Structure I
Amino acid sequence: MRLYTKAGQFDGPLLIFETMCYTDIVSWNTILSGFRTSEGALNFALRMNFNGVVFYPVTYTTILAFCADREDFLFGLQLHSLIFESGLDGEVFVGNALISMYSRLRRLIKARSVFDEMANEDLVSWNAKLSGYSQEGNHGLEAIFVFIEMVGEGMGLDHVSFTGAVSACGHEMNLELGKQIHGLAIKSGYGSHVSVCNVLISTYSKCEVTEDAKLVFQCMNDRNVVSCWTTMISVDEEDVFSLFNEMRLDGVYPNDVTFVGLIHAISVRKLVEEGEMIYGFFIKTGFLSNHNVCNSLITIYAKLESMHDSKFLRG
């Protein structure tokens, strides 16, 4: 069952499970981990509980990972209570899963409370707390303080640590600290990591130092990720078409966010011919059916005073 589940073939294992005469915690956990939606996973967790299955730490961490929406908050709270009652709240990876869940659900006080009650935190615990603060634009200072505390504790920082810290500097528009963390990332061997470079480009862009953003992009080892190109296209409006062509030559296929950034650059610089060319590209690739792309096109034609085309796109 585990092999099928890992391969993304879920119907087979589920059928096998339903016909089994005897099921143990391993088989239950295998099926639980195979779900692709939170609704299916959480309903299955309820079924496990109804059948008297005793949850192991890995069961809790798997279920907590599925609590991703605000509607799942009460479910997560109930799980937290069960974890406490079962005495598993001392398990580091269960605590990490709780911090991550509360952070995803924007319950940062609860996430901090779980962290403070942990007897033994590891790097994942610290990163989960840091990421929780950095994903919220109005908690950038807290994220920066957490990162400084991590450095002071001598934690072995990784790409997640640097991504969270640089992102917080972007929220706070703190260019000087962002540069210092960039230097530390290079020294630690994460200066060319894709996720770190992405947030560095974004942060330098927010702080209006486009040349530094370009340098980060040029120094990346692996640019075969659409998010990197999309970030640069939104940053470098002057070379937007050169970047777009380079992106395609590198075999990186654009997404709707890429095109929205491209359309924005066209409208700002009033590039009529380029706009018509991109419009033709959208027709060929089927991107006109995308809501965000279509809305951006309406905006560009309106700005370029091509109201006939704008009304045509509205249908």
Structure II
Amino acid sequence: MVGIIAVLALLLVGLAGYLVAVLRQVEAITAQLGRRREGITHAPVALDLVSPSLNRLAALVNETIADAEDAALAARRHEAGFRELIAEISHDLRTPLTAIRGYQRLLAATDLDAEQRAQLAVAARHANELAEQVDGLFEYAYLLDSHTQTTRGLFDLGALVGECLVAALESLESRGLRVDYRHKEQILIESDRQKVTRIVENLVRNAAQYAVGHLTVSVDADDHVVRLIMTNDVADPSRLEVTRVFERFYSERDFGTGLGLTIVSLLTRKLGGSVGADLDGGEFRVCVTLPRRVSGETGDATGSRTDER
């Protein structure tokens, strides 16, 4: 009886030791995966214990990691090639387009009758629209570069939005849009003024192209973030896939590059913010949220700095 108990005790001790060894190997796998995720190492997962099950697990983990890395590399190469293609296309289009617009200006200075001037105005309008689309392609290709810099400074977001709306007033009025702008006296934000300006300009341009009836613009803030909200009616809500509005080249209509809101999304993310859209009946709403980055409640931050993003 004593012998049986001793044998069982030895078996239990051996089993306990084996389980401890297995647990240590699992912990080792976890630690190695953690180091790989942090970029400390790129070595494959290795085990010291000879165990068929754990060896198979390690092999599958290594194969999965290799597949994921291959897919990520292929995606980066594809995106780099796409960025170069977009940049080349926009560059190739700019040269003849500049010539076309130049000759249009020369032609406008000649002796034309009323009908000819009307036809020239139509051609000029289409050339300007094409120029905007080419500029959008070029800007999108530029923003895809992860090495673009962010220069931060303190400015009044409410005033900036007002300036952008005034600059676009002719375009908005030509669409018959009633603009309602709501904001506080002063909303200070420490961010990249140029990038924020491009966000606002693209939002306003998008509204000028697709909105009907009215455009409501509001800016508010708390101690941590600022929110820019643009709301407008759309002509045909059934054609608008709101879940896709930030996808590149998505457009509700059959013209334009479909990059306006994509650029808004890219710029917002570069500034550490977020953007969302929703559709309530026939009312389309875009909300851009940006970190305020202002020291103290009164916004007394000064100076500027450049961050490499």
Structure III
Amino acid sequence: MTSIGSWRRMKRSPTDAEVSARLQQKKPCAERATSRGTVFAATDTYLEVCDGLYREKGWGVLAFFTAGIGALCLTAMTAWMATHVPAAIRQKGQTGLVHWTFGLFTLVGIGVFILPLRSLLKDCFNYTRKPIRFNRVDRKIYAFRHNGPGGVVSVPWDDAFLYVERQPKAGLTSTAARMIHCLVLDEQGQVSDSFRIGKRVVLAYSEEGELGRRVMSELYEDFEYYRRFMEDGPGSVPPVAEYLSTKVSFRNSLKLQFDGMSDMFRSGNLFLLFVGIIAAIPTFLLAVAYHVAQLTCHEPVWPDDIERACMPSPEQTEGVAS
């Protein structure tokens, strides 16, 4: 394993849950291999795909402009009350009590404000995307972290600890996310880094039910596409069904956030149509927030040595996002 820059460093052994959910590079995990909405570019040498949190950008912007602005207003109000004590209270000799009480509320407000501010900074002034490359020639996975020296984590394909990350149910909808997670192990078998890859699916039901199996099949088929590409080459997989665009535009933000909702509108089911109409409003707001975040971000630039390693030969063809 070669680590050239990392943002998540840890020293621990893989857990029992991670070991039991591990995916094998030499063993198929799905009958079909399909890729839709996770690949930025594809050549005979490499696949460039999104990280598992690519579609989550925008939530930090929404959190800041709702909870963050509310907390900021609360902080300003309590700070003003702490420093502008009414004359009646000063006459009663309770100035100190007011200072301490509203000073405490001001500190609490600052603490609450910091949380959405951190979420905002994760979304904004960062990178438009943090791509991951599967290079079948040198058999390595490259995970982008930041531009410049030390900005990429690399791990040999055969040594990568890949598993299905199963997050617990959370939120008002009580749904659970599933993603492919890669653990980077050092010579002692300890986890030194990690990153999420490709498709992220959300379950509202058990994986054992029909709907749960259908959703999980999307995740497995997406990873199977990467696995076959690395093991058997580009001739073993069908063309990418739909590329992700690298262009920053409001149209692409809308397309990304509304992906899949067209099926609800065309289903002919009145209930699904009603749900789709209701969901369209927050989805549109998230698309706006996503676009705002993208406008503040930088484009990722791969180091020259990795670009050389991923360079296709003249006779190879290349597919890219439109």
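What follows draws every value from the coordinates through simple rules; no lab data is involved. The structure presented is a predicted model; accordingly, all values stated were derived computationally and were not measured. Cβ atoms are built from the backbone, for glycine too; each structure is taken alone.
Source structure of the calculated read-out (FRET efficiency 1/(1 + (r/R0)^6) of positions 101 and 157 (r between Cβ atoms, R0 = 30 Å, to 0.05), 0.35) within I, II, III: II.
Structures I, II, III were shown, and distance in nm of label points 7 Å out along Cα→Cβ at positions 21 and 133 at 5.7 was computed from I. Which of I, II, III yields 67, 51, 32 for Cα extents along the principal axes in Å, as computed? Of the structures listed, the value fits I.
When relative contact order in percent (Cα under 8 Å, 6 or more apart) is computed across structures I, II, III, the figure 30 traces back to III. Of the structures labelled I, II, III, which one yields -22000 when helix-only ellipticity at 222 nm (-39500 (n - 2.57) for each DSSP H run of 4 or more, over all residues; to 500) is computed from its coordinates? That value comes from structure I. Source structure of the calculated read-out (distance in nm of label points 7 Å out along Cα→Cβ at positions 149 and 237, 3.4) within I, II, III: III.
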